[in-house]
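Alright, structures below, take your time with them.
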Structure I
Amino acid sequence: MKDLKKVLNEIKAKKEIVAEISKNWVKKHFDIEQRDFFIDLLRELKPQYCLETGFETGTSSATVCAICQPKTMISIGMKSNNLTVADKLYRDYSFQLLIADSTKRLTEKFFKFNYPNGIDFFFVDGGHSYEVAMSDITSAFPYMNKGAVIVVDDYYSKICPIQDVNNAVNDFCNAYNLQMYQVSTNSGKGMAVIEF
């Protein structure tokens with residue numbers, strides 16, 4: 001069994017992270033179980049260079065920033081329904097929100113300028129067509145660091161099944177022979193976790 005003091009410190013640290021995330025929490029799209037999964041995953045990974053497609057309310061960005069306080073965190077989305085959260089993240093963390101089409105923005109020039117040290121964590125939750133999901137994943141693929149993780153939202157999700165996302169993830173993993181894990185929450189959300 002783990003040292004009791006270490007366990008208690010881990011519980012305290014998790015409570016502090018949840019309190020920090022709660023300051024920017026908007027209950028929509030990204031649920032509590034996903035938040036808790038991210039807390040556990042990112043505390044283990046300790047990523048410093050993070051990317052996200054699909055900002056919407058900013059809850060997932062706020063979660064990533066609060067957990068690991070990355071050196072770089074960029075979220076690319078076609079729109080934002082919560083610029084207040086974006087402003088807070090910009091003030092408190094190394095965060096940027098780019099209102100743009102990820103299929104046009106995720107270029108070699110973008111990655112070389114913003115991620116010269118590669119990417120440790122990429123959350124894909126932008127466009128949900130096969131073409132956009134595949135474009136997001138394959139564009140970032142050459143820049144993923146060893147030990148990095150891509151999490152793709154809505155993979156075999158029960159509450160919002162999107163076959164195009166499922167197919168894009170499956171085709172990508174098969175094409176590059178990558179290990180992928182399916183994560184499902186009790187609320188019916190699904191995610192693919194691809195490791196490098």
Structure II
Amino acid sequence: MVAHQKPQRASPQAYLERERAAERKSEYHDGVIVAMAGASPEHNTIVFNLAGALSAQLRGKPCRGFSSDLRVRVPACNAYYYPDVTVVCGEPQYEMLAGLRSLLNPTLLIEVLSETTEKADREGKFDCYWTLESLKTYVLVSQDRPRMEMFTRQADGSWRVEIANELASVIPLEAIGCALRLADVYENIAFEETPQQDNSSPTG
């Protein structure tokens with residue numbers, strides 16, 4: 001989650017040294033440090049639901065999940081991000097710098113959208129995330145209506161998009177052998193109004 005702040009140039013080393021001592025997390029993109037704003041109760045509820053649903057399904061599998069406190073390093077963009085949910089299959093690989101570990105090989109990343117972060121999560125961050133060869137699935141979760149978008153990497157390197165916008169819908173996360181039911185993801189979330197059905201077609 002990104003909040004507005006005057007850009008300040010810094011090296012990865014300087015950013016991580018600051019991050020180690022900071023009370024609040026910041027993200028980093030090619031020299032610019034951006035402070036992260038506090039999340040809404042709805043955002044935190046959805047993240048909690050996602051983590052709970054995946055934790056139960058990952059038991060006994062060669063994958064492990066992480067909360068939003070895990071930092072992900074994207075070398076191609078010289079960036080460090082804090083996804084809302086991260087899953088790694090196989091042995092986690094880390095960059096070690098300034099005494100801190102930053103994950104290099106996520107298999108699945110999930111971001112819960114908000115008005116202030118949607119553009120970055122949908123465009124800038126995804127442009128960086130897809131450069132990670134390990135990443136197989138990227139999921140965007142709306143906060144104000146039942147809607148999940150799943151981007152799945154294909155064998156030719158392209159991304160297939162699947163959209164679900166009904167609480168009864170289930171999204172299969174084949175890369176990690178799990179599935180997410182929208183009713184579980186949005187448990188305890190009260191929407192202001194019933195959203196109209198989205199007739200968007202998945203793109204290839």
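No lab work stands behind these numbers, since they all come straight from the coordinates. Keep in mind it's a predicted model, so treat the numbers as computed, not measured. Cβ atoms are built from the backbone, for glycine too; each structure is taken alone.
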key: Test item: Rg and Dmax of the Cα atoms in Å calculated as 16.0, 50, pick one of I, II   = I
ask   = If mean projected area of the Cα convex hull in nm², for residues 48-119 alone comes out at 4.2 when worked out from the coordinates, which of I, II was used?
value = I
inquiry  = Among I, II, considering only distance in nm of label points 7 Å out along Cα→Cβ at positions 88 and 104, which has the greatest calculated value?
reply    = I
key: Computed -5000 for helix-only ellipticity at 222 nm (-39500 (n - 2.57) for each DSSP H run of 4 or more, over all residues; to 500) - originating structure among I, II   = II
